[in-house]
Structure I
Amino acid sequence: MLRGTLAFLVLVVLAAAIAEGRRALLRRGWHAPAYPRLPFLVLGFLLGDRALGLFPPDVLAALRPVVLLGLTWIGLVFGLQVDLRILTRLRPWHRFIGLGLPLLPGLAATAAALAFSLDLPLALGLGAIAMVSSPGILEAVGRGRPPSDRAAARLLRMLAATSGLPAVVLLGVATAAWGTVAASRGGPVPSWQAALLPFAVGAVCGWTLVVLVRGVADRIRLLALLFGIAAVLAGAAAVLGLAALPAAAVAGAVLANRAMLPHRILKVAHVLDAPLLVALLVLVGASWTEVAFSWPTLAVLVAARAAGLMVAGRVLAAVAQRHGVALAAQRPWCGLLAQGELALGFSLVLVGTVVDDPGVLAAAVTALLVNHGLAVLWTRRELFPAASRGRGPT
């Protein structure tokens, strides 16, 4: 108990200090590239049971409230960016590729996982992770520079931004419909009810938040309301056994499409992004064990996902050319390799609900690092060749 309390205090101090230090550097004109992951993973490992021993061996279980809150916040921020008005203004073929092409790496990853004889829930969860891409890498590498292929850059941003929508739905169904949700009375609920439960809870909490934020303009009050609803969602996830991230994404989407001034709410929500992301990365690093590593998971999320994205890239080029848009960049699918905090959250959800294997989490995080590095190399070479002569690495 004392060791868990010490770990919590160390985590809070680290997250707050690193976030404040980053803000201070930004105020001095230092523009951070994509938020670094590896240093915080290494820091977590050094603080973990296999090095300094400040964190207990089962740190993810000991600090599960922190993990649930971090996952809830990731889902809430993602949902706040889902603006249906923008989606409806897209051209039909944009909506087709934006919502359809992420299915290809998801199907490739699921099929590969089944070929490795992994359980179906785990295979579906890995498929959901494979569907997610991050648009942040293009802004981080470009830093305001014009891309060499504007059409490819615009389409890749749109694809990465919309890839999370079908992925969240698949993750919610995969984690709920396979017996991971138990009712407070009467034991397990039917699969169809379990699949709907995260989305129903998220919709109720989202509508409650819409009512609460009416007429509220103060940043502190908005942040308090957002944090409160995130705590409610995290508590519901703990009690009902459902996945917190999909439920929070639904709540955020309801708020984004029904509340006044959703962009102001999203800006307020970003205040806690950095400390919670740091906390999750440190916890993942502290949970790392050299004897537990799932090589099939790594192969699925690197090789099989890349194969699915390769097919998606060919479809993208063909559909774009059919509509009069020629892509000059070679292998545009490489721009979709990068994955951000949403994919990290998916990995934690998967380990916390579908499987109890730290090796899966270690392999999934390793895959995120590998995919990020490959995406940076391609983006610098193809879209922003001048960025390779810029200041500092990404």
Structure II
Amino acid sequence: MRSLSGKILDINDDPDVGLVKQAAQEGVSIPAFVLQYGHQPATGPLEDSLYAFVHYRPSGEVIKKYACDNPAATWLSGLYFVKNGHAFPEPVQKAVAQKLAGFYQVHGLDCPALIEKIAKGEETVPMEWALPDHPVTEDLFALTRTSETPLYPIVTWDHVKQAQDYFLENCLLFAPAQRREFCVKLANRTRVLARDSARQGGSDSDLEKSAALALQTGRDPVEELAWEVRLYASQTPDESQIADALSHRVKIAQAHADEKAVEAYKLLWDNRGSFTLDKFAEAIETIDRYARIDNLWGRQVADPYVSILKIATGNGDEIVFDESGVTLTRNQVRKLASKTAEIGRLFDPEMARELANDTETVFQSLPLPEKKALADLVR
């Protein structure tokens, strides 16, 4: 057995419930019965059978983790296990998951899919997101704007692959705005790493090889990422889908006699041209929450971002910048690389050289006035 000393494995190792707070910040919906329960220690010692993990040491010490004596304790134990259970060897993970799955059933709770897979030996608990030794800037995390602290490093290709897999498994635990930021950051980082790989001529992982090859053949490296990630990262609006999505929401609001929500959806449609993609999705989300249909996302209605986005196809000339009335496609941004003289006259030769070397990344990093000025050069 690996050393468990000093590790946060369950809620009893985490007196400030920091992991629960982090999960809530990441978009995990904490059930009401858990919030009401809080962290209430048992009135007396629990029987060993009420824990998902019990280990007897030769010294006579007994280690007990993941109390499951009631629904709230079981839910919390499941949360801590899927977050920190990677500290256990794989056979122990499987045994703990099997016991947790049994407790979920006893207490009438839906067992998380990940725990079921671990119980069957199909998965293991994901490893924690380890940061590299050198300093990491905020743009190298998948979440910064929609979280209190930077979360999920995407520094290397290994991080990118881990981030994609993590998103596919856990995206429904994120709020829509977090899903959007996560995938946009992941897509941007993939393009940067693909350019680096293509220049250096070296590639190790399958994802790196595929992304670098896509770039060399004139395709977007993001095409190698999963469909769901590409969709949430897309900058391409789908006018017909927007109409259908808002029309469907109007019908649901009418069925609940919520005329204010009906009018809000109709007003949003009439003024859709004055919104950027993200602001439009945020407006849909606000009305959805007011109309109390946000609990239907992913079932009866698409979430705000899925409602308005589509994956660009064809020549790959997808919209990569849409802000304050300025819209540019990827091909237009790439044309800036050939405008060295004009850019040097407008700004300075150093900016021109930087844009020629890594056009998309440098363009996205500039303040809005500079972006507008550059946009005029290629439109």
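Comparing mean count of other Cβ atoms within 10 Å over residues 56-63 across structures I, II, the highest figure is found for I.
The greatest value of relative contact order in percent (Cα under 8 Å, 6 or more apart) among structures I, II is that of I. One of I, II was used to compute helix-only ellipticity at 222 nm (-39500 (n - 2.57) for each DSSP H run of 4 or more, over all residues; to 500), and the answer was -21500. Which one was it? Going label by label, the one that fits is I. Here distance in nm of label points 7 Å out along Cα→Cβ at positions 344 and 360 has been calculated and equals 2.7, so which of I, II was it run on? This figure was derived from II.
For structures I, II, calculate distance in nm of label points 7 Å out along Cα→Cβ at positions 104 and 280 and state which one comes out highest.
If we compare distance in nm of label points 7 Å out along Cα→Cβ at positions 104 and 280 over I, II, the biggest value is for II.
When volume of the Cα convex hull per residue in Å³ is computed across structures I, II, the figure 143 traces back to I.
Every read-out reported here was derived from the displayed coordinates using simple, explicitly stated rules and does not represent laboratory data. If you're wondering where the values come from, they're calculated on a predicted model, not measured in any experiment. Cβ atoms are built from the backbone, for glycine too; each structure is taken alone.
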